[in-house]
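The structures come next, written out as structure tokens.
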Structure I
């Protein structure tokens with residue numbers, strides 16, 4: 001696809017290009033609206049803004065009509081095809097097929113070699129599932145520890161904003177209440193975003209993480225050694241930048257990780273009831 005630029009991350013809010021793409025990711029917006037929104041959080045001149053916009057248009061990433069900016073559907077198709085190809089070569093034949101087309105009772109298994117790659121695909125899957133499920137379906141999650149809020153903060157905040165922006169609730173349960181687990185409390189408003197810490201894990205397997213949206217489930221089993229090291233880290237009596245870096249190194253290390261995305265209305269309902277006992281929904 002000769003005239004289409006390489007993939008630009010819509011999550012990359014550190015770059016002006018990435019921020020513009022984020023602002024039009026939910027639909028067309030006027031150049032005036034985009035610049036006003038950018039001005040609230042970024043030091044950007046009109047000259048710099050329009051220069052970035054012209055480059056995005058030239059690269060085929062956006063289209064501009066009557067001063068309204070939209071993502072280029074052709075570019076989006078390119079991104080979709082690119083992801084499918086990379087998924088095939090990096091995740092193997094077990095990942096063939098699309099989870100968005102699953103019928104009730106069907107599932108797809110994925111294998112990963114580290115938790116960062118897992119989390120990247122995990123968020124990718126969640127964003128797609130949020131697109132195709134009813135707005136009445138809240139986001140329900142469980143993890144032995146919610147380390148995402150310590151080492152993947154921006155990605156997790158973006159997911160939370162996406163869920164809440166769709167008028168759903170973001171409901172998370174941690175299987176422990178250590179000082180590290182308590183670090184996540186500050187990100188929740190106890191209304192649209194609710195967080196519960198348990199005195200003991202809900203599931204015996206300390207590798208097991210679960211997300212439920214409607215009748216879709218994402219189940220993840222971390223590497224056994226990594227899960228043990230994460231547990232050991234959370235038993236520490238303090239949390240600071242140095243030992244958070246230690247946690248990040250644990251998360252980044254290589255290991256065998258399994259993910260299963262399934263569509264199972266009965267299982268989703270059963271596990272949701274188990275997790276939602278103390279939440280206000």
Structure II
């Protein structure tokens with residue numbers, strides 16, 4: 001009798017276990033989808049910042065290779081947003097990863113170009129500044145070289161982060177970009193400071209965009225247009241009527257992404 005009761009208990013346990021298993025699988029699947037939802041939400045938020053930050057540097061220089069990468073990355077980001085709104089979180093997350101992989105490639109290319117540009121403009125200013133005895137202009141020049149070197153160091157550190165740390169790596173590239181822009185601001189400050197006549201010397205806030213623009217127009221007449229363009233770019237201002245971001249958003253051309261039509265068929 002006791003043996004039969006044990007057998008019945010075992011049968012009931014197995015039945016209940018089998019009955020629970022599908023719901024457990026369902027919860028696991030649901031948990032994975034929920035995880036992708038959270039990752040997608042954060043990824044889209046991060047990507048929005050990355051695009052806006054790099055947009056002026058790409059738009060103001062219009063290097064063909066950079067524009068091509070920027071365009072595909074933004075298209076994939078738009079696809080990710082479309083499918084996120086359709087609750088297709090798996091597709092959305094896959095496209096975010098592809099978009100941010102492209103952004104990593106783009107940021108690195110832009111950084112290498114910007115670091116080289118910063119060295120060129122610093123060397124150009126140095127040729128004039130080092131001939132003078134002006135302490136502050138030499139100080140700004142030294143700070144510029146230091147910022148440029150630090151930008152390169154941060155970029156190299158970011159290069160060696162794990163490949164799957166997309167956002168972490170991109171935020172480090174942003175930090176490098178901020179330093180290289182600062183290096184070029186110091187180059188402008190060094191040249192302007194050297195050219196201000198001794199009787200007009202005063203404490204100047206070189207982080208004041210309008211004030212520095214005025215000083216360039218007054219004391220860098222021989223290179224005015226070039227330095228005004230450099231000054232705008234250093235402050236992440238888009239030169240011209242439309243940025244690359246706006247141009248692409250006006251006509252996204254999502255059909256140029258091969259996977260897009262397949263996604264639409266599946267959904």
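Each of I, II could give Cα extents along the principal axes in Å, but the derived value 57, 41, 37 comes from I.
Starting from the value -28500: which structure in I, II was helix-only ellipticity at 222 nm (-39500 (n - 2.57) for each DSSP H run of 4 or more, over all residues; to 500) calculated from? Derived from II, not from the others.
Computing relative contact order in percent (Cα under 8 Å, 6 or more apart) gives 22 for which of I, II? Among I, II, the structure yielding 22 for relative contact order in percent (Cα under 8 Å, 6 or more apart) is II. Taking 2.9 as the value of distance in nm of label points 7 Å out along Cα→Cβ at positions 152 and 248 derived from one of the structures shown (I, II), identify that structure. The read-out was computed on structure II.
Quick note: the coordinates plus some simple rules give every number you see, no bench work behind them. Bear in mind that the values here come from a model prediction, so they are computed numbers and not experimental data. Cβ atoms are built from the backbone, for glycine too; each structure is taken alone.
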